[in-house]
Structure P
Amino acid sequence: MTPARVLIIAGSDSGGGAGIQADIKAAAALGAHAMTVITALTAQNTREVRGVHPVPLDFVEQQFAAVAEDIGMDAVKTGMLHSAELVELVAGLLALVKVPVVVDPVMVAKGGGRLLDLEAVDAVKTKLLPRATLVTPNLDEAEALLGRPVRDRAAMEAAAVELVSLGASAALVKGGHLAGQPGDLLFDGKQSYFFSAPRIDSPHTHGTGCTLASAIASLLAQGWDLAPAVERARLLVRRAITGGLVLGHGHGPVNALADLGPRLELGPCLAEMDAAIERMEGVPGLGDMIPEVRGQLGYALPGAESAAEVLAVAGRITNIGPLLKAAGPVRPGASSHVAKIVLAAMAADPTMRAAMACRFDEALVERAKDLGWTVGEFSRADEPPEVKQREGSSLEWGTTNVIERLGLVPEVIFDRGESGKEPVLRLLARNPGAIVDRLLLLAGQGALS
């Protein structure tokens with residue numbers, strides 16, 4: 001198998017947290033092959049940059065030619081380019097390629113050391129930006145490139161538009177240092193997107209910019225569209241920050257390999273789902289426990305943050321007489337509907353990773369209460385208009401609404417439907433085996449343990 005090839009043109013971080021070292025880890029975590037053109041050696045750790053040793057320009061060019069002539073590339077990412085002469089050289093080399101180019105205009109290290117000469121900023125604007133498929137400045141870098149403050153969302157959008165006017169095909173202005181909740185603003189030349197998520201309280205953020213840019217480049221190399229690539233790369237960075245490494249006495253490095261965690265659990269989670277479905281299919285009398293629109297069982301991988309990381313039954317769960325039957329195999333991302341329920345539950349309690357859609361019946365609700373379960377109800381009539389207008393948002397809203405009112409994730413959440421929407425009862429639990437246990441109890445075929 002030939003992996004996607006990403007050529008990274010950047011400096012080396014002797015502390016292993018940023019630069020080429022972070023770039024390689026991000027590419028590897030996403031299944032890409034990283035090649036390198038090292039532009040400078042730095043003597044740095046988690047607290048400071050003690051020295052920068054530039055690589056001679058002719059050797060930078062020699063590295064690029066060696067890779068280009070033999071291996072080739074599917075995307076390029078540029079990082080630390082410390083001088084105007086180096087920026088101009090790299091811009092000239094990039095004129096020879098016809099693949100996506102992600103430009104990370106690295107200017108200052110996390111510890112405060114300057115990594116780009118002041119006179120090189122103009123070269124980045126005039127020479128490098130016109131080569132960029134995407135440029136990814138943080139707020140400080142955007143201000144340096146444009147010569148004006150960029151400190152709120154409106155200014156970020158204006159900055160992204162101006163960066164595109166300077167020649168970049170798209171711009172992602174990173175707002176990690178925004179007051180309040182952080183977010184990133186992407187302008188692709190036609191449309192703006194704002195990506196936001198709660199701030200992660202961690203000092204281990206060294207290498208976030210390098211990791212994000214290289215992750216985006218790796219996904220573009222694999223044929224992803226730009227906006228989904230940015231969203232997926234942001235997820236990798238969030239996991240990298242959460243799994244940051246406690247090293248040194250300053251800003252510890254992010255850990256891009258933490259993104260592999262959910263995927264390493266795919267096999268065991270698939271086995272759990274298969275075992276649960278086999279149990280359900282073997283019990284007569286469960287056929288009437290699913291709604292007319294058929295049932296569904298979902299199970300999130302640990303740390304899941306998207307529907308693509310929630311396992312579900314392709315084609316849903318149907319019934320053949322008194323028996324339940326999975327219409328297809330278990331696959332990641334097979335159901336966005338059950339994924340919304342599971343992800344909303346996980347936002348409140350990360351251990352509550354499974355859910356199943358069942359038939360609504362007042363008798364089943366009363367039996368759940370008799371079993372001592374916590375039962376929550378939401379009404380679609382209370383759904384805010386802006387939620388109702390977004391296709392598929394009702395289940396996420398309804399699940400979150402119940403959890404917030406109860407202060408916990410209940411065993412059962414139901415709604416009574418509305419015109420064109422069948423009432424549905426949903427079971428929630430930590431894993432699919434526990435879902436089957438609850439299904440059997442609800443159907444009167446199980447025993448309390």
Structure Q
Amino acid sequence: MVFISLPGTTISVMQKSQHLFFSLTLILPIFGVISALGTLRAQEILTLEKAISIGMENNFSIKIDEKNIEIAESNNNWVNTGKTPTIDLNAGFNNNLTNDNNPASFLQGTYYTGSLNANLTGNWVIYNGGRFKINKQQLEMAVTQQELNKASGIHDLLRDIYQQYYTVIFQQEQLEVLNQVFNLSKDRLRYEVIKKDYGQSNSYNLTQFKASVLTDSVSIVQQLQNIKIAKRNLYQTLDIIGFENYQFRESLEVRPEPINEETLRTALSEENYTLKSLEILASLNRLNTEFAKVSRKPTLSVNGSLGYARNGFKFFADDPNTGDPFKFLQSNRFTGSANLVLNYNLYDGGRQKNDIKAAQLQEEVDQLSILETKANLTNQLDILLDNYQNQIQLLALTDSQIEIARQNIQLTEERFKAGQLTSLDFRNVQIQYLNAAFNKISAIYELLLSRNEIDWLVGRYEG
């Protein structure tokens with residue numbers, strides 16, 4: 001908890017469980033205008049935990065990833081490997097009517113031919129050199145890959161929500177500082193008006209303080225817009241439709257703690273999602289190499305069929321021997337077969353050999369890519385760790401800045417009341433305090449984001 005004390009006022013830069021009501025009334029004696037910028041009514045409180053819950057529930061990418069996992073799991077079965085036998089039933093009912101007037105034809109005239117048939121065929125690959133097993137491993141790897149995509153998406157979403165949530169808090173706390181500076185400007189303006197009434201001040205000083213009040217008012221209006229933009233960005237990430245005016249009661253608070261760099265480096269190599277994705281791709285390519293090798297092995301399969309056909313024939317003419325119409329003739333036919341088929345490619349011009357070599361080279365490329373990525377990620381981690389330590393030092397320095405700014409405000413006010421300083425001198429000191437307060441808030445904000453980036457890079461959040 002950091003408090004900055006000014007004459008007659010106390011500013012809390014970080015304060016838990018405080019209603020963030022932004023109520024600003026501009027009292028401008030020079031114009032006699034009272035302008036209310038607005039008061040936010042009490043709304044539902046949005047904590048970081050609730051924001052994460054809403055984001056997890058609403059995020060469309062996560063829902064899509066879940067469906068992709070279901071698809072991959074549905075495809076992960078032995079049927080899709082080709083291991084199970086297949087049985088097909090084909091049936092048909094064919095009818096033909098022919099009117100043939102060709103003198104050279106054996107049958108001249110009109111006749112009908114028809115057939116009703118059914119054929120049952122089956123095929124079963126008994127042995128294919130291990131292709132079934134490799135196909136099944138590829139299907140299992142596809143499930144793992146989709147699960148990793150979902151976990152990586154959630155990991156990225158957590159980072160975005162965390163950063164955007166605390167951006168809202170950061171903007172709100174900047175507004176708190178601006179409000180305090182604005183109130184200080186109004187107090188000095190009232191004091192200067194009283195001094196002028198008693199002939200102890202002049203119009204120049206009064207005008208300077210009026211300008212300070214107006215400048216602070218403009219800054220507050222602009223900061224309110226910055227808060228609204230930060231909220232909209234967060235709501236968009238949470239897939240919240242419309243503009244929900246939640247309250248944000250969190251505050252920028254951080255307790256710098258020593259970081260175990262060795263633990264982070266271990267976590268980086270084991271849990272970073274980029275490396276995990278590359279490892280899965282490498283595993284899939286290793287399976288491709290195995291598949292290319294087993295393609296040399298023979299395949300053994302059995303197939304068979306059962307068939308039945310009933311045929312009909314009718315010649316629409318009279319029998320010249322008897323004078324009676326030809327009868328409708330029918331016939332039946334049963335067929336059956338059972339076969340054992342061995343296929344072994346003896347020579348293919350070297351294609352399989354080239355496929356194996358290409359697959360093995362791809363494995364080497366995968367390992368080099370992983371090593372390169374590890375080196376790049378380690379360098380990124382080193383940069384983030386250095387930045388984190390620098391932010392801790394900057395945070396400590398801002399404490400000194402705040403203390404000096406507070407003392408300077410007190411001393412300047414005393415000298416100003418004694419007539420030893422001008423209004424411009426007082427305003428300069430006031431701006432120095434404003435910058436120091438902003439630096440304090442920014443240092444806390446950057447330290448929070450720096451630690452969050454470290455956790456995101458290594459692949460795990462530790463709270």
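FYI, it's all coordinate maths here, none of it is from the lab. Because the structure is predicted, anything quoted here is derived from the model rather than measured. Cβ atoms are built from the backbone, for glycine too; each structure is taken alone.
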Given a value of 3.3 for distance in nm of label points 7 Å out along Cα→Cβ at positions 256 and 296, calculated from one of P, Q, which structure does it belong to? P
Out of P, Q, which one gives 11 for relative contact order in percent (Cα under 8 Å, 6 or more apart) as computed from the coordinates? P
Which structure, out of P, Q, was Cα Rg over 2.2 N^0.38 Å calculated from, if the result is 1.83? Q
Of structures P, Q, which gives 0.90 when FRET efficiency 1/(1 + (r/R0)^6) of positions 184 and 336 (r between Cβ atoms, R0 = 35 Å, to 0.05) is computed from the coordinates? P
Looking at structures P, Q, which one was helix-only ellipticity at 222 nm (-39500 (n - 2.57) for each DSSP H run of 4 or more, over all residues; to 500) calculated from, given that it came out as -21000? Q
Highest-scoring structure on distance in nm of label points 7 Å out along Cα→Cβ at positions 248 and 272 (candidates P, Q) is P
